[in-house]
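Each value in this text was obtained by applying a stated rule to the coordinates, not by laboratory testing. A quick note: this is a predicted structure, and the numbers were derived from the prediction, not measured. Cβ atoms are built from the backbone, for glycine too; each structure is taken alone.
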Structure I
């Protein structure tokens, strides 16, 4: 799906409307699913790359959050 396509012209308002209608705690999941649909629309095999990056980023985020301040600084330095 390209940003200048008719499909995106329909997709974006629906995703945006649902984002503001859903309760706050479900918005992250809605955006995750919408992102996966957006990437899969062009080439469905890209979802495998997206899933790999989602898992890696999630685990890295948890690891950074659990580390103490000194260790965080060493990660980013």
Structure II
């Protein structure tokens, strides 16, 4: 369970009329930190002590009807 969430940064990778790809990082403050440590997870420092920092990428594509949908959501490993 996560008790707090904060967006840290957002970087647009590519954009066209019908596709967008971006990378973002965010911090979460879990109740039990040890259960959420993974390869794409860093322990927070400073003001984020006790938080976990994660990075993800996503791609949105617009379909024929004009609706945007997420076609990929992936962990980013540094």
Matching 0 (helix-only ellipticity at 222 nm (-39500 (n - 2.57) for each DSSP H run of 4 or more, over all residues; to 500), computed) against labels I, II points to structure II
Note: relative contact order in percent (Cα under 8 Å, 6 or more apart) at 26, derived from one of structures I, II, originates from structure II
For distance in nm of label points 7 Å out along Cα→Cβ at positions 38 and 54, structure among I, II ranking highest is I
Comparing I, II on volume of the Cα convex hull per residue in Å³, the highest sits with I
